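Please find the structures below.
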Structure 1
Amino acid sequence: MIHAYIEKTIQYLSSAEALKSIEQDPYWPKWNTPWWHMLLLHEMELTKNIPAVAISKMVEILKTYYLPTFPITSDELPVGADPCRKIACFCAVGGIYQVLFAYGVDVDQELPWMRPWFFRYQLPDGGLNCDEKAYIKQHPKSSIISTLPCLEAVLFCCKRKLLPEEIAFLDKGANYLLKQRLFRKVSTGEVIREDWQEIRFPRFYEYDFLRGFYFLVKWRDLGLGKFFIPDELVEEVEALVARQMTAEGIQLRRYHLCDKRSYNPAPDGTWGWGEASEFDLLKAVSFNGSICLPLTKKWNEVKPKTALVTKAYEITYKNPLKLNIGDVVKIEKRESDPDFLGWVYCSDSRGIRGWISERYLNEDSSSDAAMSMVIKNYDATELTVAPNEKVKIYYEEFGWAWSKNALGAKGWIPKKNLQVL
């Protein structure tokens, strides 16, 4: 039956009705306009199935429909402009940017106003906020919901090397998420919203812990960020995923749409608030008990991997380096083994020596005697393992895997000594 609903959505997006809807307003009303049909197909990994005519119309309208800025005060809003319809919010822009890019649109060429928005409106805490009032407060706070789609757009929608401005944007955003441990208040550690601990689909612009975790792992694995994901947070994420994991995949507990209201047109051409509507495909993929294969696939990409030890390894350094952000080390030499390039041999202020990944150091000099500051907490502890042991890999650095054995001990193991299962 779901295939019939997919086809129904595709046919709708090809229709004159859909094109007229985009011309009238590319976003409103929720949840049953081309905008939402497109976003759902994208989340289902069916972006290429969106009819070209709908994509072309969306790009055409987005070129001129919205204000080129995000008005902070009423003085910045043109006279007569409907703020609900003419101001694009960050989560909306971040979402449609990803759809268009995945389809094959050169978004930066066609819609050059979009990407600069993300950088221009990033708040000091590292996020963004669709509530303009946040920007005039003495201590402005971001919204995770507003922030994630923008981070995803910058990270996942780029075919070239990331620019320094983009790297800084992503790193600030990553640290913003980490300070809140994905869903907790910085001040108290309390859960911000209970439903953020539930995996939901589709998300559109909404948030859950897995969405934030997926971004963090993908950005970390690119190796450009100055942060690390604590093992404790990874384990908490694993436990939350386990609540909904079945043999078939992630099971959705209940149908959820966060917003039951919509800004709707009236027959006389005016707009006002009313009930939101839904379409068949939306209901078909998100009913209580449905298996969500797209999010199961994403979890499999970023979850800690189980590995089998194929060759024993013995601890080499009995007194390992343990460094904190801000510590200064002396670089004594660099790894020359092609399997482990990227590691540097250092000594700390106490004279303890060991190997550290260059990604943990803020160094510009290639001199072997360079002094460098640590930019991520680091533990050089190794792990002794025997053949046929099973370990859990948290992450990898230049041929080494930070792992945990069956007894709960953690440390580094050469990746070549392991076989991922």
Structure 2
Amino acid sequence: MSELPLVCSAAIAVAAIITMVTRPFGWPDWAFAAGGALLVMVVGLESPEHAALAIRSGLNVYAFLAGIMLLSAVAERERLFDLMADWALELARGSTAMLFVMLFGVCVVVTAMLSNDTTAVVLTPVFIAVLGRARVAAAPFLYASAFVANAASLVFPFSNPANLLMLAGRAPALGPWMSGFGFPSVAAIVVTLLGLMAYFRSDLRGSYTTHPEWPEIRSSGILAAVGIAATFCAMIWAAMAGVALGFVALAGAGVTLTLARLAARSGDTPKDFPRIAWGVLPLVAGLLVVVDALDRHGALRFLSEQLSLLHTSSVWASIAIVGAVSAGSNALNNLPVALSVAHAFSTAPITSRAFHAAIIGVDLGPNIFTTGSLSTLLWMRIVRDAGHRVSFRRFALVGLTVGIPSLLAAALCVR
């Protein structure tokens, strides 16, 4: 069989991923993923029928992303995240270090309940506003929102959309998930916290004198909070029962949004609703098509063969898988890597130690370079727009100091 289709599909995939990350001409990232999907069909590497099947395979992920984005927008509109940040300001009692720990905890809770993208997109602007009032060094807090978004991604199956891509519709019940990822998740979060506090120790000394502003929470905000909590409980039930998480999240978001709008004051208008980054849906759909083309022409066979050699219960094999998948995530972004690894592990038990190690690499690996995950790319854009300097070199320095120990700790705890 000619190797030309394999080379062409790989070249298109690499080009699509690089342009998606770098966004030349200022075009949105989803345009390059969708363009790559269109190109593999135009040149005959993927038939429209196969492309449609690939897109359809992501329905659960699209529904989950849509539901989480709607829930996040409702919470942002009702200023629930501002309330959480002010609560941290009050409890910290003027201690910068304690404020860091409190806001770190807020990031963990939001990531676990509403996914890592929510932490990056919604909490980062809130942190910037709070830090402006408290007049403390911004760097430790901003880097915390980026690193926790990935470090807490293992808490639940729905804490990171990449988990759903990896599981590909065969999600385990919540009990087996917690059994496999409970210790790695705690280890990753604790090591990340201690690492960031050590790295930014000089910035975390001292105190602040500002006081929380306590935003007004209306009846619509109370209903939104109840709806979000109920949706989270429903997703826990779905994870335990093996029900598709995406449609549970979307249904919960729809009910929450409806109740909040009905209870809103008459002066509120739809234009008050925060902008939602719907482009992430065609981005994922485009990547599904590109990865399917790669798979059909054998580009993923080598990856599958190499990973199959590491399907043992050895701790060294787990570390090797974590390292390999982390390297791929940082080089190519973790979404396409998650899709590729899911193909490679399609016949492996989802409760195996090797598969758990691969998920750790996809979730925690992006804490080394800014190219690693969609949440980090979104975080970097928000921070720069707010006037804070973020460089690839500085992020990499923090990542090598904090991210690698976190990865190693999680790899050593994987079961």
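Just a few scattered comments:
- Parent structure of the calculated result 0.40, given that FRET efficiency 1/(1 + (r/R0)^6) of positions 95 and 407 (r between Cβ atoms, R0 = 41 Å, to 0.05) is the read-out and 1, 2 the choices: 1
- Sorting 1, 2 by mean count of other Cβ atoms within 10 Å over residues 87-94 from high to low puts 1 first, with the largest value.
- Structure with the greatest value (metric Rg/Rh (Cα atoms, Kirkwood Rh), set 1, 2): 1
- Structure from which 20.5 was derived, mean count of other Cβ atoms within 10 Å over residues 151-158, options 1, 2: 1
- Distance in nm of label points 7 Å out along Cα→Cβ at positions 207 and 239 - structure with the largest value, from 1, 2: 2
- Comparison of 1, 2 by mean count of other Cβ atoms within 10 Å over residues 287-294 - largest value held by: 2
- With mean count of other Cβ atoms within 10 Å over residues 63-70 computed over the structures 1, 2, the top value is the one for 2, the highest of the group.
- For FRET efficiency 1/(1 + (r/R0)^6) of positions 39 and 215 (r between Cβ atoms, R0 = 41 Å, to 0.05) computed as 1.00, the structure of 1, 2 it came from: 1
- With relative contact order in percent (Cα under 8 Å, 6 or more apart) derived as 12, matching label from 1, 2: 1
- Entry that produces -22500 once helix-only ellipticity at 222 nm (-39500 (n - 2.57) for each DSSP H run of 4 or more, over all residues; to 500) is calculated, selected from 1, 2: 2
Only the coordinates and a few stated rules stand behind these numbers; no lab work does. Everything numeric here is computed off the predicted structure, so don't read it as measured data. Cβ atoms are built from the backbone, for glycine too; each structure is taken alone.
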